[in-house]
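Novice: Listed next: structures, encoded as structure tokens.
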Structure 1
Amino acid sequence: MSIFSLRFLGVGNAQAPRLGTSAAVLEVDGRPSLLIDCGPSTIDAHLGTYGTLPEAVFATHAHLDHIGGLEGLFYRLATAPTAHRAVARLYCPVPLVAILQQRLADYPSILAEGGRNFWDAFQLIPVSGQFWHEMLMFSVFPVRHHEFLTAFGLALPGRFLFTGDTRPIPEVLSRYACHGERIFHDCASLRSPSHTGVDDLVLEYQPEQRRRMVLYHYESAEAGRRLQEHGYRIARCGEVFDLALPGDAGVADRVRTGDTVVALEAAS
């Protein structure tokens with residue numbers, strides 16, 4: 001049976017570059033399978049971790065701290081020697097396709113030498129409720145972040161749910177994370193009109209849901225410590241979370257940093 005895990009390449013929000021721009025990689029048997037978001041520092045982090053460029057990316061939304069690295073990925077793919085030139089799959093929720101076109105692909109003559117379109121380096125795969133990737137069926141759902149239908153989360157049933165940037169979405173978790181999945185949730189120390197704050201968690205979520213949460217996309221290292229003081233788990237840059245099936249004793253409550261494995265206590 002394959003071993004699934006989620007590695008964070010960065011955990012900070014747009015104002016916390018020292019924590020790395022928020023992005024995570026689904027690993028299957030230690031191999032990078034799917035990159036979730038691609039901010040300005042993500043490609044270098046991916047290369048430093050795996051020694052390769054990502055072959056598949058899922059975009060949660062089109063803020064530049066989550067897609068700004070796609071332009072750099074384009075240049076690396078488009079300028080590689082012809083014999084080594086590859087195309088990366090880009091899974092994009094349908095409502096975001098036009099936004100990505102406007103933000104990234106409309107720039108004229110993206111290569112100074114000409115002759116290349118932005119999408120030449122990508123296999124664009126528009127997705128809605130579900131999509132297949134490497135024989136796994138993923139679920140896609142809208143979240144609450146700025147405008148209606150401009151941000152989306154991702155779930156692999158039985159394994160994990162990744163909110164992307166969002167306000168609380170208890171009704172979504174009740175549907176897409178109802179079988180013991182680990183929940184990776186956007187959370188800062190203070191709430192905002194577009195992001196969850198730590199006080200929102202108690203107001204919006206059930207204790208059982210909160211116990212399964214790992215918080216990321218916070219505003220500073222100090223904010224991360226404050227989230228921990230409230231009894232929550234946080235993700236740190238480089239940490240790897242095992243994604244066990246429900247009922248696999250012990251594995252789902254462990255996180256790896258490099259070669260170190262530590263037990264995680266339940267959130268209050």
Structure 2
Amino acid sequence: MPIAPSRSELIDHLVRTRIAGNVATPRENNLEHYRRLALGDRHYWFGLEFGERWTDEQDVLAVMAERCGVSDDVEHRAGQDTIDPELTVAALERAAAFLRKAAEGRRRVLFATGHPGGLLDVHRMTADALRAAGCEILSVPGGLRADDGAVHQVAGVAVYERGATLWHTHSPAPMAAILDGLAACGLPLPDLVVADHGWAGCAAQRGIDAVGYADCNDPALFLAEAEGTLQVAVPLDDHVLDPRFYEPMTAYLLDAAGLQ
């Protein structure tokens with residue numbers, strides 16, 4: 001784990017590595033996902049229940065501009081889009097407050113990722129730090145199935161496996177399988193979930209405190225944060241060229257939480 005950067009150093013790093021700033025996700029992809037969510041496509045709801053509250057894609061865009069930093073120009077339909085690195089760092093600091101609270105209370109925490117190629121180590125290092133602080137990092141029950149695959153744990157982080165491969169998934173079904181499995185075994189649910197995609201959305205929808213990482217083409221978690229269902233949505237490109245690029249960000253998070 002590198003030494004935690006200063007705030008300004010982290011912002012420079014986020015922009016340089018395109019975790020934030022001018023990100024790789026194109027504007028047209030962002031807008032298509034906002035439209036699909038507004039049309040009620042559950043694939044883009046990440047296990048959350050929005051009812052009829054977000055049926056106008058311009059309302060979705062307004063939230064994404066405010067909480068993620070994409071362009072608020074409704075005429076900007078294609079090309080480069082952005083994530084505001086200041087918003088990324090501010091969200092990391094809000095997330096750190098929940099990690100600090102969990103550490104102080106030695107609470108039960110569950111980690112999960114639908115982006116094992118990008119964010120697995122972010123979650124693993126955070127889980128290791130909380131475990132060292134006395135938290136219980138929950139183990140998932142054995143034999144769980146979801147979406148024709150299996151739910152496993154790698155280094156304390158729940159992941160979705162199919163065909164002997166860890167899969168990228170937006171689905172809330174793997175998290176639902178974990179929470180239902182814990183209840184079926186008479187085991188306590190987590191006090192906090194740190195995750196992404198549908199893993200975070202499902203936990204938040206069930207009333208569990210949840211912190212989620214989310215890309216600029218994944219509006220559901222930002223809407224859930226705006227509604228108060230999700231505690232924190234951290235905006236970032238969730239699969240950059242080299243997953244080691246996330247290490248300074250993780251160091252900053254853990255330092256802000258008093259876990260380094």
Structure 3
Amino acid sequence: MRSLYISLFSEFYKSRKTLAFWAAIILPVVICGLITFGFYSSSEKILAMHYPPMLLWLRYIGAALGVMGVLILPFYVIFMAFSVNNIEHKNDTWKTLFAQPLNKFSIYTAKYLYAVILIFICLFLFAVLTLAFGHLLQVLVPKYNLNEFDPSVLLIKFYFKLFLSSLGILSIQFILSLVWADFLKPMGIGFVGTIMGIITANVSWKYAYLIPYSHPSLVLSSSTAVKKLKNPADFEIFTQEVWTSLIFAVVLFIIGYFIASRKSIK
């Protein structure tokens with residue numbers, strides 16, 4: 001446990017000034033801010049539609065989820081997975097890293113866990129800022145009546161489901177960034193995979209859940225069913241695509257360890 005803690009702290013220290021780290025914080029602030037500004041500047045048009053508070057919250061939350069979940073989340077995961085391992089590639093320190101008097105599995109796990117933590121921070125901030133900016137919007141436009149519905153449980157469940165659905169993509173990209181030091185190969189495969197995932201999810205292909213890159217899109221497509229529930233927070237988290245994502249994550253995590261450990265003897 002001590003080896004894992006030291007390795008995890010080391011990952012934070014090495015990457016605390018990188019774009020991948022700061023993007024986890026900046027992206028939620030910028031996107032939630034822009035969507036709030038859009039709802040504020042278009043308040044007259046939105047009020048004319050006479051949405052009840054629950055439906056207005058769903059539209060507001062859906063605006064953030066639609067932008068972030070389909071494009072930004074997959075590409076952030078792809079870039080961040082590359083960035084975490086590129087530190088060792090760039091400095092040629094894989095052999096030095098595994099030569100430390102620390103457990104090899106702890107060193108590898110810390111790298112992977114650090115990437116998972118960055119995704120969690122990003123999505124956690126999205127959930128918190130969506131709620132915070134929504135209440136700010138209520139102050140700016142009191143006629144929205146957003147204070148008559150509490151979307152906190154819905155936000156937590158939706159973003160947690162989105163977090164779980166991203167782990168399959170992370171595991172694939174983590175391995176690709178272990179194998180290749182250059183930027184183009186992992187990013188190119190990730191880009192093609194993301195486009196393929198979006199298309200297969202949008203056309204409702206029955207085997208789309210087998211493509212990890214489609215999982216965030218499948219989670220978002222299920223949001224249409226949420227509106228039909230009496231209580232939107234009652235939707236299921238552990239659906240087919242989420243279980244598939246977790247299976248991919250576990251299997252590829254193990255494979256990735258053996259790939260990473262071989263670098264210590266090169």
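Novice: Which one of 1, 2, 3 has distance in nm of label points 7 Å out along Cα→Cβ at positions 79 and 151, as calculated from the coordinates, equal to 2.5?
Specialist: Of the structures listed, the value fits 3.
Novice: Next up: So helix-only ellipticity at 222 nm (-39500 (n - 2.57) for each DSSP H run of 4 or more, over all residues; to 500), computed for just one structure, reads -5000; which one of 1, 2, 3 is that?
Specialist: 1
Novice: Another question about this same structure. With log10 I(q)/I(0) by the Debye sum over Cα atoms at q = 0.11, 0.17, 0.19, 0.25 Å⁻¹, for residues 23-118 alone coming out at -0.45, -0.96, -1.09, -1.27, pick the structure among 1, 2, 3 it was computed from. Intermediate values should be presented prior to the final figure.
Specialist: Working: 1: -0.32, -0.76, -0.94, -1.46; 2: -0.45, -0.96, -1.09, -1.27; 3: -0.53, -0.84, -0.95, -1.27.
For log10 I(q)/I(0) by the Debye sum over Cα atoms at q = 0.11, 0.17, 0.19, 0.25 Å⁻¹, for residues 23-118 alone, the value -0.45, -0.96, -1.09, -1.27 is produced by structure 2.
Read-outs: derived from the displayed coordinates by stated rules, not from any lab. The shown structure was predicted, so the numbers you read here are calculated from the model rather than taken from an experiment. Cβ atoms are built from the backbone, for glycine too; each structure is taken alone.
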